[in-house]
Structure I
């Protein structure tokens, strides 16, 4: 397996409300023409992809050969019947990240990678432990964000329909719709139910925001990265270069609420901060390991503090884990989400697609963060009220000294800058 620019996915949920890209990995035996004849052959195509690529050679203790026989012995009169069987077949793996997308869902997924979509602006997925439909994070400045939806909210109903037993594709289909129309979500948060009626809108996502912030330790560079989309690297590069021209003495990189996205984007951005060392390694079911390393072309070596929280997932965890393990950055905030699996996405001949978990990833020190997440070096926990005030009611305080996690990051950065200055001075004598 090779990690390529166009290849692999690290969305917090890897569902169609997050960023996903295609992979060249797939079936290498028979020609695709064989799969254009009938719905049954589409079922077999998906089975073959899982058989060749799935990360666990035991298929999570499922008899995959018997599963093939079960579903190929059925008769299919339509593609819709085949789609239903494919979803049933994949559900046996008990892996919320391996999933089938019908043509409409697959098309929506492709739109997401472009950085523009129509909807309410949330990333969702099935919690691996509870199997409940859960909000990973609302996208900043979107209808869901402004309405007050938060990371870790459990979606119990969509337009009055229970989400019990509902997969993420079904949920996405219900939540998405034309701009200007509304969707009603019932949320369970800390045991309390809340209803949100949210108007859908056309959403343009600019993943990077940056500024020069005046603080007690001087003017510092503040960069907020919302999502690892296809253009995140280009925007991050522009942000760093602009702040370097202003000669800031250090940086705070804010990954809070960032649900992940494209693997190549996280590696690309890590190389902007890290001059040498491993960034991430992946291991497939054969135990074959691939590594991504720094390229010696970091844009800055100035002190760096990274802000993380429970909404920082997947590609965010790769970036923060790489910089933490290489002692390039200090992490401040709360424990991250904990998603350490890699998916590839395969387009199918009828316009549908399938996402397959093909590998686990590890931080440079070999940490498997799946389900646990990354622990910050310095914990600064916020109460629910503090989070709601900061992210919703008093948005202008985010990334200022009235933001407790940011304030702590400034303090830590000040110590790093002072330490670096002393070291440089001593070396110069």
Structure II
């Protein structure tokens, strides 16, 4: 299974246009070389969505939204480029000012009606469903979709090719766009980060050993998209700060001095739930995806600053022990992945999210609420990933600011049957739908 985007009839889309950098590069077109982690993530796409009430967009037009993008792309010039291949076959980005795509859409529903019918945290239809291919040299790396609602509200959906950078980079791109919209001068240049994916010490592996956190992928035709054996569906759960605090007080015993985060506790809990659903086929090894957000600078160049670790789960452990073990016993695999990708010049196709059941720590990504229109933050923001493998992915994101800053949005992509069972289980135990 697996599906390519329906580019012909996206729901309610009326117009697609292109925005290019404000300053043409002319003969100075450059090449942006992709890192091993960029190439490892090339079959995945990051899709954040922001919903704004009518008062946030009063007086703003599509022309107003496009103008900051011209200036932003002067700084993020490679984002408006296109994929090329070197003589060896290794992909790179040609910075040719081909631009990003802007999609305009209209809904005959109010925001209230849309949330009532689709759920408060659903993003279905709010992102232009794009993937790279079949002609890579013509495929935009970014789509931004603006959907106007009948009430005057607005959603902004970003489809960001993961080859450009991780979720923090995607969120930061949209935050910078909104800052320019509000009158801030864009940075003249971005800081190139140090290699964030190389820990100081890591265990010794043979180059012949395959990392557990990824797997080779079957792609769909000439698209940069992995094929699935099952239909993977997505649903989001809102765990409030009150629920999480109560859970920690009543169910979580502190057996050691190891401090565990909400991400580790939620990961341990959902690992137990999904293992119960899968029975004897339950996950024995999972992937933990983290990023050292404290090392990132405000005007940092987009990058895939991810740390991918394997965790061998003892499913007989209780949730508190599992959370502690996730914090203490996960084993970083980036170094062997680097050898694997570089040896093949990035020509091999891999799946990361969903190769194993994958838990992604985005709980420090408050920047997702950094996008503001007319001084208003979004009433809701969420993020999903495109290109998730059959084992599924769990994203742990911050809840809206009104939840005292301590709640979490947990966005889960699993095979449909398993997702229905997980919804039933969380509904029974947490009264969350």
Structure III
């Protein structure tokens, strides 16, 4: 995925500094600082390419980038900013000496979140912590914010935890089988939002798919890839390829994961043993909404009288170009009303690990997004990425607003099973 030394001059030279990216860049919108815009960061990348060492201010500007890729969508010159920022982040990790506290926090995050078993072990203590109401007390005191804004951000982002349904290795199609698909369960999605995976499997089955859920799957490598930890991402990618090689289609319900898996073709392009296998996996990876729209509806949609606001996850809309399909699926549900959120291209502030490592900027963006959600007067927020769900739910909570949050899969599941609006808007968040 990262660019070679030979490629960088061409990639950097593609930018004509026209400024079309500025209104779409979340950090430029927040602060109006040129060096916190895509073209400003490209200027800094050019300085580094010409021999300027990575200074602390340069690294701070790179760290403040969310990697949302809204600028890639907006750019009339086709600048591959996604490759530029990921290459630069890999260089930062190799060349820039972070403080001991930063290194410790980053290692803790990357030793926890990409590992489902470790997240599962955390569930018990975290659930007990939530049930004791200690979380509310700690938030009122502000103690954790003073000790560590990063830890405070992680604590606030944790969703309410209930029982974790475990899926079998195969879910049979309802009625005549139309296809056999593999399903990625993910890390955070699988352990913190297991209901989304269960709903995904049911929707696919009701649409006539045999759903294969390989036991050997683990992290897809998205968090590592988007944070400049390329070797780590490659290791996760190889394992994912092995787990899913036997299926013809892989359905993914997390925007960041789907985006990363579609980039395996670039990530492993220089490895002769893996390049072809990586390309094959990238080609057969589909987002849930993308795949169900391609397949065409078969199961009956039952009325669901609810007003929803649909949120465009950046790695779905900008990285994968999937915007119309989720809206079309929601619009196909009788009595459901879809309302648009203002400034849909401005990131909510989640961006993988961004809301952990840049909590202040992420909170500002989350508050902006929450205010725009509130302005729709919707009863339900629908998103297609676990990070977005946690981020916006947290921001809504800070504003004292009680709007339920659901995944597109959960809305479709409620309609196909005839569960009614109460299953979505009245459930505990």
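None of the figures in this text is laboratory data; all of them are computed from the coordinates on show. These numbers were taken from a predicted model, which means no experiment stands behind them. Cβ atoms are built from the backbone, for glycine too; each structure is taken alone.
Overview of values
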item: Identity of the structure behind 1.26 (criterion: Cα Rg over 2.2 N^0.38 Å, for residues 137-264 alone, calculated), options I, II, III; result: III
item: Given 4, 10, 9, 12, 9, 12, 15, 15, 10, 4, 1 for P(r) over Cα pairs in 5 Å bins from 0, in percent, for residues 177-232 alone, calculated: source structure among I, II, III; result: II
item: Parent structure of the calculated result 12.9, given that mean count of other Cβ atoms within 10 Å over residues 169-176 is the read-out and I, II, III the choices; result: III
